[in-house]
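Just so it is clear, none of the values below were taken in a lab; they were calculated from the coordinates. All values derive from a computational prediction rather than experimental measurement. Cβ atoms are built from the backbone, for glycine too; each structure is taken alone.
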Structure P
Amino acid sequence: MTKHSRSALIGPRMSGRIEAARTILSQIGVDRTYSKIFAIGMNKTATSSIDTLFASLGVPRTLHGEQWRPAARSDIIRSWRAFTDGPPEDFKGLDQTYPRSKFVLNTRDLSEWLDSRFQHVTGRQEEGLLDPNNHYWRPTAEAVELWVRHRDRHHLEVMEYFKDRPNDLLIVNFISDPQAAAKIAAFLGKKPPAEKPYTRSTKKTRDHGVLVNAEIIESVLNKMGIPQEEWTNDLYCPSLSGQQPFPARTADNP
């Protein structure tokens, strides 16, 4: 059973078939009221909480996990409505394939995000769940640098792609913005929730505002030449990517 009343009544298999049918009707221009919802920020940016929010807003068939992200998994995307947990391989392709889709770029302060991801990857390594040949998913200084560069590149690419389409992209720091849930609800044309949900996908390993891996994170950021005043930027670091025609922090977004 899914967490949505309608889906629970008709069953997950049938609700998946309904989603797939509406997807096709939307693609051929028959159903112009249907739209997919893609949260395309990095993992460890409140993706579980956003998934919970989608469900509480009455969005049917929400999927939190990595199985939808490969570009070839159109069979999965057809059968679900909303998606969270990490950036897809090709967000532009999703936009072109699924008309009227809504995109949420969920962000988080840089140093906190790095710490949370480092803790996550460390735990996965201790459980023997990491590919030893994949140097991106490792709790190392080299990986941290890759994460920073990937994050800047992805955020800037998304902002550039949607720069003239404010109705199709919402940028939000769900963790630090007390109005984040209300902003997402308004973006989707839904009634705002009574409160912002908070859902953990993994056990708590750190307190808010305290970096468990401060030494390695600060060492990497210093090595990359990123000044301390940019360590809380949640969109990009001008010292790394150059000054862009976009705010470096969601708080500065007009």
Structure Q
Amino acid sequence: MKYKQKVYYQDENKDEIIDFKIKAIKIDDNYKYIHKNIFYKLWSFITYRLIATPIDFVYTKLFRRIKFVNRKVLKKHKKGGYFIYANHTDQFSDGFSPTLICFPKKPHLVVNPDNVSMPVWGRFTRMWGALPLPDTLGAVKNFNHAIEHTLEKDNPILIYPEAHLWPYYTKIRPFDARSFRYPINFDKPVYTFTTTYQLRKEGKKPKMVIYVDGPFYVDKNLDKKQAQQDLRDRIYQQMCERAKLSNYEYLTYIKVDKPIASDTENTK
């Protein structure tokens, strides 16, 4: 995609910079998070390891030449699942990079329902680990069961607490503590993936450098609500520190009081 220089926004938590215009399916009690059919599981494994993973490598390392820093800290949890919190700044890298950073583990991404609603691609995102947020109480139960199942398989759960995609944004947007109930409920450690944008010697687009930090543990001396907020604050602070390493703004984000026609162009 190509972008012009300036993006105007009013609210860091609510404004959508990119409108995908996809009619999301309803994630209700009938949505199947866990598939036990042997043929489905086999097809999922084959397509993920023989198609998705090589594509991720080509895009991440050869095309975008993204650099991973401090990936070694994940070795502390070779066995057992964990949670990852990351900033949401690139449409493709945010889906591709975790596969390589966590390899050989298979990260499962908590996503909005529109990510699994596309006619063909949506089926693959489901097979490759997308966990859409539930819309009904029954689906909430199934969603939590899917998270538990994923962690029991020693795989990580990746969450983008900022929720909305802001391309090339170099700061960390404020986010609340709601999504941090999962590490507390399942008693699992947390890591952060912070994408930064740095000046490249050649070309106009910045170099992407992703920093891995952790593990962070739940403070069990606090009650549940306090522990949730404490974990959120530590994760937010760590990501903000890493974000300071960005030294190049490919897009300039400008906060305004009233809506202004964006100077951002989104074309395929």
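Check the numbers for relative contact order in percent (Cα under 8 Å, 6 or more apart) across P, Q and tell me which is largest.
By relative contact order in percent (Cα under 8 Å, 6 or more apart), the leading structure of P, Q is Q.
Computing distance in nm of label points 7 Å out along Cα→Cβ at positions 200 and 232 for each of P, Q, which one ends up highest?
When distance in nm of label points 7 Å out along Cα→Cβ at positions 200 and 232 is computed for each of P, Q, structure Q gives the biggest number.
Rg and Dmax of the Cα atoms in Å, for residues 48-111 alone was computed and gave 12.0, 36; which structure, P, Q, did it come from?
Source structure for this number: P.
With distance in nm of label points 7 Å out along Cα→Cβ at positions 16 and 192 coming out at 2.9, pick the structure among P, Q it was computed from.
This figure was derived from Q.
Please state which of the structures P, Q yields 0.70 when FRET efficiency 1/(1 + (r/R0)^6) of positions 32 and 104 (r between Cβ atoms, R0 = 25 Å, to 0.05) is computed from it.
The read-out comes from structure P.
For which of the structures P, Q does the calculation of mean count of other Cβ atoms within 10 Å over residues 40-47 return 23.9?
Source structure: P.
If helix-only ellipticity at 222 nm (-39500 (n - 2.57) for each DSSP H run of 4 or more, over all residues; to 500) comes out at -8500 when worked out from the coordinates, which of P, Q was used?
This figure was derived from Q.
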